[in-house]
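Please find the structures below.
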Structure I
Amino acid sequence: MSDVLSTPWSGLDQTPRTPFKARVARAILRPAVSRTPVRVSFPDGRHWGAGGPDAPEMVVRRPAAFFNRLGQDSKIGLGEAFMAGDWTTGEGTDLADLLSPFAAQMATLVPPSLQKLRRLVDRDLPEEERNTVSGSRSNIERHYDLSNDLFLRFLDPSMTYSAAWFEDLGSRPGFDELECAQHRKIDGLLDQAGVTEGTRLLEIGSGWGSLAIRAAQRGARVTTITISTEQAELARRRFVEAGVDDRIELRLQDYRDVTGQYDAVVSCEMIEAVGEEYWPTYFATIDSVLAPGGRVAIQAITMQHHRYQATRRSYGWIQKYIFPGGLIPSRRAIDETLAAHTRGLRVTETRSLGLHYARTLRLWRERFEDHWQDISGHGFDETFRRMWTFYLAYCEAGFAVGYLDVEQLQMQRT
């Protein structure tokens, strides 16, 4: 596991005091929550927000520290304040249910007159987090190489860390249905890519091997690549346990170094870690190794194009603490990159799984909390617990209200 002392969540209480910025943050937040169906409670008994007594409740425990963090960095401060314990949820309030009303009006929470000043307060993406070959390896290590034991505690037995595809969301599926839903998602991608007996398949981003195993069980010859040493170690063991290691070659390799010819290329929630700067290289590489008549299937988290344009250059809480170097594309950005940098690859089929991801994240978060005692035994502290809880709830809220989507995209040459 990574050394906790070197992680970005260390030293949260050392935020500089900025009284003027704190006053500005207070002046912006109050009218914003006055239009939001939530209830913000303070130690002196005051309440803000348009929600009544039964509305999702945010309990601000340390107002001075809370507004100081918001004023210091508006895009990062809310999450940091939760990590530090400056605020929490009220009794009976689920964190994602509290965050969802904010996510639903993300584009309008800040008045248009102040949105014009975005570039004055937005932080640029750090140079060291650019997704160069070495930068990508460092970025991946900070998340996926935290500890296999961590992920084993909250993922389903398939060890699949991406949106599932449930048969029926209306029945509020439970954790015992998650493994089947993950297999359904994987089969959906493999079907889009036309993977059958004898298919030469390239997978970009191995994860812990669940897709490669499923493809090999169909009779495909699989080459799967990753730059996560922790994932590679466990994936290789799982290939042997599944009895398919003779049909899978796992390489510790960057996608930019791939050569050869493949009948199908599949990549599940990998594009978010590529970075806008390298999307042309990513798709050009896929195009160069795809055999004539071949198919591509990519599962990608997406957002509306106007939101992508507004956030593509800014540095947020997710990048700082969870996915360094990460950037979510829009469908339009993907289409434009394909048109400009491939020999005719186009999206020919789509499947939206946004609400399915919200449910997946809820199940992961519940499992994470249920197994916290085991997780903490591997060296993770309470700050990490609050950080991970906020991450899972924050993402769930985004998918639940449609601010984010996740799509399975089939691509073929036209």
Structure II
Amino acid sequence: MDCDETCKKLPAGAMNALPPAPDPFPAFAAIVVAAGKGLRAGQPLPKQFAQWRGKALVRHCVEALVAAGAAPVVVAIPEGSESLAEDALCGFEQVRFVIGGATRQESVRAALESLSDEAPAYVLIHDAARPVVVPSVLERLLSALDQAPGAIPVLPVVDSLAVDRDGFMDGTANREVLRRVQTPQAFAYADILAAHRNWQGAPHAGDDAQVARMAGLPVTLVAGDEAMYKLTFSEDFVAPLPAVRMGTGYDVHRLADGEDLWLCGVKIEHSQGLVGHSDADVAIHALVDAMLGAVAAGDIGQHFPPSNPQWRGASSGVFLQHACEVVAHAGYVVGNVDVTIICEAPKIGPHRDLMRARLAELMGVDIGCVSVKATTTEGLGFTGRREGIAAQAIATLVKAG
């Protein structure tokens, strides 16, 4: 594939940041089935091209297969989605596309037919909706092809099963002999191609193992991996919140005569005050940026633009309370915050406990979660020359509930 402008902007080495291929793997090709509409996923475009963990869903498994040594990788896509596919999978020389059919079986056959010139010994057939591909499972699959023309990864059934008859339980199934089937599925290429060419079953084949079995091919089972789950519904695209998030903030304001000095929500008597569009509380501004940064919600300037006259002279406590609301909306609460004020004067020590109490009040947390410190620059720089005051802050957030 040729890269477009987006791919050209990838950082150097980005394509080489994948885990090394297991060694040794026999040579194999791969097919990724990405020709469905993915309507159940509730995405604005087919789910295989929707974003998941920072990149298109289909790109995750393609990266893993390429890293494992698959060449070529044929991706079956819906008609009319060529540009989406190019954007999702730019940068891979090993990847090419075929237009899929109305059913999964037709899409896989089209991809298999496109490999006829290469006629690889082995082919892996994988669903784009399973973004994680575990190398050890690939190794088990390819090794199993020494003994059988087909191999599939499976997992045990751990729940009890019941037969639903018009909303009532009507019998049970023996879970001891049942298995959950995953992809990728591995086959001798010539055998699975012949099986698809001779497919005379129902219009829909759930997977390629069914096609193989209908053709009389033995299919061996290998251990799968729970990590290779399938994304099906809209909630599957919502990443679980990490338990802890952190953000940092830094701000500077200059000192001037005739201004009030506010630090950490406390007005301090001093010969000069800080200049800014609001009350110029440099410590709270740094803390707000730290909290917004922890939930990737921009910075204080985006939420309270200096160009907006509404915030002229406003109390920075309003900004901090807003940041707390943003944090709560993201599903987090404040774990602890640590603010460092950098100045030669005034002395912060006499006001530290009052500052901690005020910040705790504004954030609705225990005072034990709030640290306020101060340091000087030993007379160096603008703070050392008493031209301004700087502050830096760290906020640690924990998942609510």
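FYI, it's all coordinate maths here, none of it is from the lab. None of these values were measured; they are calculated from a predicted model. Cβ atoms are built from the backbone, for glycine too; each structure is taken alone.
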Ranked by mean count of other Cβ atoms within 10 Å over residues 213-220, which of I, II sits at the highest value?
-> I
Using distance in nm of label points 7 Å out along Cα→Cβ at positions 85 and 253, single out the structure from I, II with the greatest value.
-> II
Given a computed value of 29.8, 92 for Rg and Dmax of the Cα atoms in Å, which structure among I, II does it belong to?
-> II
Structure responsible for -13000, with helix-only ellipticity at 222 nm (-39500 (n - 2.57) for each DSSP H run of 4 or more, over all residues; to 500) calculated and labels I, II on offer | I
Value 14, calculated as relative contact order in percent (Cα under 8 Å, 6 or more apart), assigned to which of I, II | II
For mean projected area of the Cα convex hull in nm², for residues 53-236 alone computed as 12.3, the structure of I, II it came from = II
